[in-house]
Structure 1
Amino acid sequence: MSDIVTHRFPADGPIGLTVEQRSGDVVVTAADDATEILVELRPAGHDGEDLAHRTLVEHRPGALRIEVPRTTSLLGRSASVDITVTVPTGSRVDAQAGSGDLRLDGRFADVAAKCGSGDIAVDTCDDLQLSTGSGDVYVTETAGARVRTGSGSIRFGTAGGTVELESGSGSIDVEQPLSSGRVSAASGDIRLAAVDGRVELKTASGDITAHRAVEGELRARSASGNVTVGIVTGTAANLDVSSISGSIHSDLDHTDAPAATDRALLLSITTVSGSIRLHRTT
């Protein structure tokens, strides 16, 4: 078993961390009680230990850079290094990975990350910019976000501000109420737990589901995908709904004007061949 290569540096506050990974996982932990920056390089594969020792680990006040050099495989045996870093809470991260996964545990400031075929998981941050090819994305909480995947799926938790989520063939799930954002997928489905602001949803063939539309403005567009929206009881919905060849079904009662105590929702839905269903929910 190859030895772990370890680097330690003093820490007196949040830093800016830059990581350039080729093949291998990256795990960054933001710790409230971090008194030092800890870097651990775990070799794997043929010549992995040599690669770990050749990996650039450069520290200067307020910043840390880790760069794994490029390698060439020998008879199908390629070297790789898994990177584990502990930094102070509130640090910034800018990371790139080829075929490895990226995981960020703890609370960070701004995060920018790009993976080829690896997954990205982020705990909590202020602002988020993520891109993956075939990897999935998991986000627990952020103020604002721009996330794009090719064939990967997106699972999103709490958004304090505006989010832009885009996927090619992967599904998109937003598990907490969304107040401001644009969500689009080509053949993947979009599922939102709740909408309470201005939100735009768009798919080509994927289905769209908004389980609870509370208030605000919800616009949904799909070509062949079905659209289902649950309007919360006590919310008055102003509807602009149409489909060229798809069916439209609504459980909503028709009223001339909403009551003064009603919440207001502007709901605009358009499909080509996809069906549309509106229903009441609690």
Structure 2
Amino acid sequence: MTSSTEHVVDYGQFAARLAAPRTSRWELLSEVQREWGFEPEEWDPEDWDPELWEDEDDEDEDEDEKDEDDDEEARIDRSLPVPVALREWWTWPENTFMANARWYWTHPEMPPTLRPDPTGWGVAKEVPEGSPLLPPGGDRRVCVFMAEYQYCNEWGYAAAEAGQDDPRVLVSVGDEGWVVQDRSVSEHLLHLALMRLPSRLGWTLAVQQNDLDRDPAALARLTAAYPDMGLLPWRELAGDVVLYGGPDLIVRHDRGIADDYVLLLTGRTEAAVREAAALLGAPCANRDPEPPRV
């Protein structure tokens, strides 16, 4: 799988692309996936049941399996609709999560499960009373549709907003509770793809804090040269990641507790990563980008 790099894609203009009106809520995600080399014909959506969240009855289930089913049912409020955008994405033929879930390292929860979780499996609680996220006196529950691999973070939408076609997405972030991750489900799934695909399908160069300490002005040079892509900070595993873009390049800047790196340069081409590395200067001296991992 390789991306076509005949034409430069300037992710410095991504905020304008994000704000532009679209005929389909998946149009921009489709463009991004193709820009990084994904071709939709590489998987068959008919391999997946369009009603995956509707289990068939099985007369041969043993008691343990029935108990598990009862627990699973307790985690779901069937009276709440599943937002249209989430249903669309789940069976969308260009869904890269369905094509290769290992690119994403998250667990789907479909149908969405409640927080607080009456079975105790889910980690997060409800949105606390008095939170500015929701009006007073309403439903404080959250419907989680995806979780980090160890459930350190969970992404969902407010149960009170389940009737919206494309509601905003909240993320659980430890002591902070729930915060807004993205302005809609469709924006969240675009954001997730931007966080996952370039680092696997593109050229990469990681920069740690001790590298940046070699030139305190390097980070300011980089963020001045590459504009913010217009998305909210990505909150995961104590991270607080802002995306910046340039020609054939996406830069991940982790402003949180960065265990692995503060910056990750990801490029559709090796040259794009080398150009950003040259701008950083000393922090990237004598460093070569890593090639795509597929």
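FYI, it's all coordinate maths here, none of it is from the lab. Just so it is clear, the model here is predicted, and its values are computed rather than measured. Cβ atoms are built from the backbone, for glycine too; each structure is taken alone.
Hey, helix-only ellipticity at 222 nm (-39500 (n - 2.57) for each DSSP H run of 4 or more, over all residues; to 500) derived from one of 1, 2 reads -7500; which structure?
On the way: 1: -500; 2: -7500.
Source structure for this number: 2.
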Revision key, fill the gap. Comparing Cα Rg over 2.2 N^0.38 Å, for residues 148-267 alone across structures 1, 2, the largest value goes to 2
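Ranked by distance in nm of label points 7 Å out along Cα→Cβ at positions 28 and 244, which of 1, 2 sits at the highest value? It would help to have the intermediate numbers written out before the result.
Working: 1: 4.5; 2: 2.1.
Ranking 1, 2 on distance in nm of label points 7 Å out along Cα→Cβ at positions 28 and 244, first place is 1.
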**Study point:** Structure responsible for 19, with relative contact order in percent (Cα under 8 Å, 6 or more apart) calculated and labels 1, 2 on offer
**Key:** 2
